[in-house]
Structure P
Amino acid sequence: MLQEKVGEFAGVIWNILNGTDGMTLKDIKAEAKKNEVKLLDKDAYLAMGWLLRENKIEVTEDGKDLFIKLI
């Protein structure tokens with residue numbers, strides 16, 4: 001059940017990033033909220049781990065936040 005939820009959140013993050021040059025995690029969460037998706041930190045981190053493992057995203061530090069972009 002958790003694996004399905006993480007997969008769904010990975011899809012949400014991928015869709016938000018698609019067509020952009022990347023965004024901070026804070027901006028991704030704000031964009032998800034606009035789409036009526038509540039993306040908690042723990043869900044976002046699990047989803048990013050999924051996308052990292054699949055070589056779909058690149059994550060770098062941007063000050064205190066993370067910057068994520070599609071590969």
Structure Q
Amino acid sequence: MNESNVTRQYKELVGRYQAVPFAKSVVFDVDQYVVTKSLDGLFYMVGEEERKIRKNPAARVTDLLKEVFG
């Protein structure tokens with residue numbers, strides 16, 4: 001996020017917004033949002049892979065997978 005300047009651009013945008021008279025205060029952590037969404041996506045993909053392994057016995061390619069999903 002720092003390499004692509006997303007955090008800096010977001011903070012500049014919020015700063016401009018808060019400079020507007022009578023604007024409500026914005027409490028939003030863009031870094032936390034990105035981390036949370038990334039983890040949501042990761043767990044979704046893990047769940048999809050588990051679903052595939054449970055449905056298709058041929059997807060159980062290791063001894064551990066065969067033991068767990070036997």
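Things to note:
- Kirkwood radius over Cα pairs in Å - highest-scoring structure of P, Q: Q
- Source structure (of P, Q) for helix-only ellipticity at 222 nm (-39500 (n - 2.57) for each DSSP H run of 4 or more, over all residues; to 500), computed value -17500: P
Every read-out reported here was derived from the displayed coordinates using simple, explicitly stated rules and does not represent laboratory data. Treat the numbers as computed from the prediction; the structure is a model and nothing was measured.
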